[in-house]
Structure P
Amino acid sequence: MSRTFQRALLGLALLGAITTAAAQQYDYDRQEQWQYPAALAQSPIDIQRGVAIDGDLQEVQSIELRDTVATLRIVDNGHAVEVEAHGPDALIRGRHFELMQFHFHAASEHTIDGESFPLEGHFVFKAQDGRLAVVGVMYVEGEANALAGEVLDALGDASEGEIEREDIAIMLPRDKSYHHYLGSLTTPPLTENVEWYVLDTPVTLSADQIAGFNARYSHNNRKVQPLNDRPLVHFAAH
């Protein structure tokens, strides 16, 4: 056996090992095997409205989306349907963040007073200093959502697609009231110190649209984690 052939076999073996490790990393049936650096500030949580405290009205609390129309690239990344968006940004509590991507979990990862939802969207924003803020949106069955339909149509049976220009704002409610806490990413490496803003008002998708996301992933939701005495802050938008 030549050295070149041996190196090729070794490369294939390593690639297979990496692929297997990646698959195990996102194995939602074995979440207890996920490894993370700390365990006191993990996400998602059950948002218990009765323990939430009101936000300080002397501070800027609002979430303001800006430049929401963008070209979108849709990717099935192996564990979620993800939409990459470059251009939209937001002022979150008076600080500037840029939208990196949004993706979907079924069923919802966060629960509200123990209630789960068919689908949850995570809009991942990043500040210039690298800080992450994630806006969570719950989706329920009702009227169809135009952008959700375009996302599913653009993806089709492929692993990626593109939407030339669309307004991402229609995937979020107009009412930006939220519950806020400090948590983590909900997928490995489960990094902590992530700002979470889970919006109070759900957005509707049609039954067919919910089924379309479930056809891709119907169990990519992490189990709720203990709050561990973290402050849970509620802001009611006016």
Structure Q
Amino acid sequence: MKTAVVTGASSGFGAAIARQLVAQGHTVIGLARRQDKLQALADELGERFVPVSVDLTDRTAVDRALGDILRRFPVIDVLVNNAGLALGVAPAQQAQLADWDTTVATNISALLHMTHALLPGMVQRNQGHIINLGSTAGAYAYAGGNVYGASKAFVHHFSKNLRADLAGTAVRVSTVAPGLCSGTDFSKVRLGSDEKAAALYQNVQALTPDDVAGTIAWIMNAPAHMNVNYIEIMPVAQSFAGLSVHRSA
């Protein structure tokens, strides 16, 4: 059985990932800000789920938490960089710079910090797996996607560059890029209300957190000689949009 660190573990994809991995007998160290939700998940899952309350954008706090984790669990087999968010759908020229900064700090900087901390141990042991959560927004631009989409494109390309650097080792790196998914706080945080988030999924059978978690569990449990570089998943109801054309009056 493996020991996995999962960021953004208190709800949505992270909680679903924790449930599936614990059910398979793995140990999950779940990192997130909301201690109450982490504790509720720990009460549900038992001793194989280890809650760690930390703000992933606070480097000092993360270093302290990682030091404690590595003292208790010297061998981390899997890092799932799941924590991420989007704020607003305003066009770039109207977006709030603070929202961009928060998106970059969460989706890029925190992912880099976690990877930088845990990757050397994996390389030293010549065993390990980093699984990064991307998004279809990283491949297909849309109005209002701006920095969020760019941050997920970064995740995909960073994962590919990690693979290049890790050639000759047995350490694996994968990106999972989901499309439209309900049952998370993502759209509520992005749009600012439950009503707007609910409207987005009305009359659509979207992906669920369990769909994403099952994909991650399959990748993680694949044979050691097999690396899933990138996998993109969408609900059947979602497909590719046509290119936008603006016509003069």
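Source structure of the calculated read-out (helix-only ellipticity at 222 nm (-39500 (n - 2.57) for each DSSP H run of 4 or more, over all residues; to 500), -13000) within P, Q: Q. A value of 3, 13, 19, 20, 18, 12, 8, 5, 3, 1 for P(r) over Cα pairs in 5 Å bins from 0, in percent, for residues 39-118 alone, calculated from one of P, Q, originates in structure Q. Here relative contact order in percent (Cα under 8 Å, 6 or more apart) was calculated and came to 19; which of the structures P, Q was it taken from? Working through the options, I get structure Q.
Structures P, Q were shown, and distance in nm of label points 7 Å out along Cα→Cβ at positions 31 and 87 at 2.0 was computed from Q. Upon calculation of mean count of other Cβ atoms within 10 Å over residues 55-62 from the atomic coordinates, which of the structures P, Q produces 15.8? The read-out comes from structure Q. Have a look at P, Q and say which one yields 53 for percent of Cα pairs over 18 Å apart, for residues 127-206 alone, as calculated. Computed on structure Q.
Readers should treat all values here as calculations from the given coordinates under stated rules, not as data from a laboratory. All of these numbers come straight from a predicted model, not from anything done at the bench. Cβ atoms are built from the backbone, for glycine too; each structure is taken alone.
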